[in-house]
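Please find the structures below.
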Structure I
Amino acid sequence: MSKYSEALESQIAVNDSININKEGKVLVKDSTMFKMSMLSNKQFNLRYFNLIILPTEKCNFRCTYCYEDFSVGRMKREVVDGIKAFLERRCVDINFLAVSWFGGEPLIAKDIVLEISKHIIEMLNKYPQLRYKGEMTTNGYLLDLKTITALASVGVRHYQISLDGYREVHDKSRIRADGGSTFDRIWANLLAIRDSSLSVNILLRIHFSVDTLELLDPLIEEIKKEFIHDLRFSVFFKAIERLGGSNDASIKVFSEVDKEKAINLLQTKLFGDNLASPQNSSVSTHPVCYAAQPNSLLIRSNGDVGKCTVALNDERNKIGSLQLDGTLKLIPGRFAPWVRGIENIDPVELTCPLIGLPAINEPISR
């Protein structure tokens, strides 16, 4: 058997209980670990599959804290066709499919998003057991009413859009690639969505830093005025972090204690005593990262298959490559480290498996 065939046919061992095969299907030999209540949700349900797709890794913004280098461009035809074939294979034996569009800025490649999403809608008719959720992380600049209406018609109804403050504050950090401002157009798009009858959900991700925390009040007041009465909109407060970008050295970061205090302060300013509001999406607990979940994969615009949307330039994040027929050419040993947290239910490794991720060929500590 050739090395290619061996890689194509191989299964990547995670431990004695879990493997992933060439079609991206997780195989469970012993489900003992899944008896724990915290592992009974969709994050570890093997009838649930989460696929993150980067239709392009280019972006129309140059945010000052961004970690991406935009070196990989638009998805080629063979990768688009490979994703469609992969979904055909994968959807035979799952009950729930979640597809998350990421980038770069995915709406630069809107036609690819629409094409693959239309294919998914067709599969819903083919597989009646299948439920579907389409979501997108976008800067919102190109998300006008016509675009979001077209996306909603093919099931993409959940969006995360970042704001860094009201106009003057936002435009200092979320800058167009040509140096232009971005706030007014994003805000106009949000208002148009609010005024529509579209069945969509918008998560406003509000970034703050040591320098901007005290400058968010105008934005909070405008969100109260324009969006908080509309249950389609929710808010998540997120401190800016150092994620490997060229400007990391200039970013002032909070201690964990101060970050929690800041989030609580911002939540109170927006929601008052109603912190349990369903529109308050800021959480202080430690969620399970998608990269730590065995049923979640990332397909980059060049066809590489990975686990994490942050460590795009880390060789450990390439666990294989997508083939034209929808199978995965896997690299032995690359999948296991990302999901090591599920064996001992380690909260750090479940929250961010990139922390302490073993080097290539380094054994996983038990």
Structure II
Amino acid sequence: MQIASVGSAFPKHRYTQSEISQALLTRWEGKLEEPRLLTRLHANCGVATRYLVFPIEHYTTLVGFKQTNDAWIAAAVELGQLAIERALAPLGLTAADISAIFSATVTGVASPTIDARLINRMPFPTSVKRTPIFGLGCVAGAAGIARASDYVRAFPDQIALVLSIELCSLTWQDDDQSIANLISTGLFGDGAAAVIVIGDDVKLPNPSTGPKILATRSTFYRHTEHVMGWDIRDSGFRIVLSPDVPKVVEANLRGDAESFLADQGLKLSDISSYIFHSGGPKVLEATEKALGLPEGAEGALALSWKSLSEVGNLSAASVLCVLEDTLKNHPGKPGTYSILAAMGPAFCLELVLLQW
């Protein structure tokens, strides 16, 4: 099993963090008890720039869940197709070569799902197997790779596609000036990513140097549903984001990672690089602390910090974008190991062991 390629796609509208902060201050004039709190929270999110699916002035015209979700569907189809094409092209593949699609999102809903709509636009086989995933949130990028690896393990002559499209700006709530929503509007961005996972018997037109998938591990933490997720309302998705997230990371990540690696005959010291979801400064700091990693923008999670700064937290797509940067610009040396990981609502953890 191998990760053969990754492709990402972003909307054309890119803004600095300060531009977004100022736009929201204007949009919520009279609703904020302390306007400076929004600016301060945004400044502490570790985000320099983000992509938004619409021009920032357009968001005030979106009223109610239906109009917002319809906009999500239309934009998700466009970005999803672009990400898929960018993942397939370097390998000399087309959509016709894909046997299974694992598609993940948590920022909109559709039935038929986005993957079905893409099948009608691209030459996927009519026999393609579809597994739409909703609700896993930030963990879904890593979980999608894990489920795709399960599939190609069973069908080693086939190719699976993992697709994540997250348009987080379409979940902002105008009637919610809670700390959680202020942080959310400063942290999350819009984007999509696609990953090609191949079985051991697949012969690519253009060979890949991507890493092998050696093992995966899912971990569920009971009774932590209050930590992260959505409160679904008539107006759409209202963020649930507890300050306990970093505490859960610090309390659990090291033990779970060590147990996972021990089952593969490895230790943390055997891992040469980490491909982690860009959850935000506090989450990345908690990860560094839990695993005893060199800290900050020049440390072991440098690519995660970089992704957070350049595009924000993309929910499920974040770890896939860090993976893309790793494959293209910072691949491991032959024989070395990497861990790909993300955490998300429930609360839960997904670990993927890679070897270059």
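Taken together, the values in this text are just the output of simple stated rules run on the coordinates, not laboratory data. Quantities reported herein were computed from a predicted structural model and do not represent experimental measurements. Cβ atoms are built from the backbone, for glycine too; each structure is taken alone.
Computed values, structure above
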item	result
Of the structures I, II, the one that 19.4, 62 was derived from, the read-out being Rg and Dmax of the Cα atoms in Å	II
Test item: FRET efficiency 1/(1 + (r/R0)^6) of positions 101 and 301 (r between Cβ atoms, R0 = 25 Å, to 0.05) calculated as 0.25, pick one of I, II	II
For helix-only ellipticity at 222 nm (-39500 (n - 2.57) for each DSSP H run of 4 or more, over all residues; to 500) computed as -8000, the structure of I, II it came from	I
Per distance in nm of label points 7 Å out along Cα→Cβ at positions 69 and 309, the highest-valued of structures I, II	II
For distance in nm of label points 7 Å out along Cα→Cβ at positions 125 and 213 computed as 1.8, the structure of I, II it came from	II
Structure with the greatest value (metric relative contact order in percent (Cα under 8 Å, 6 or more apart), set I, II)	II
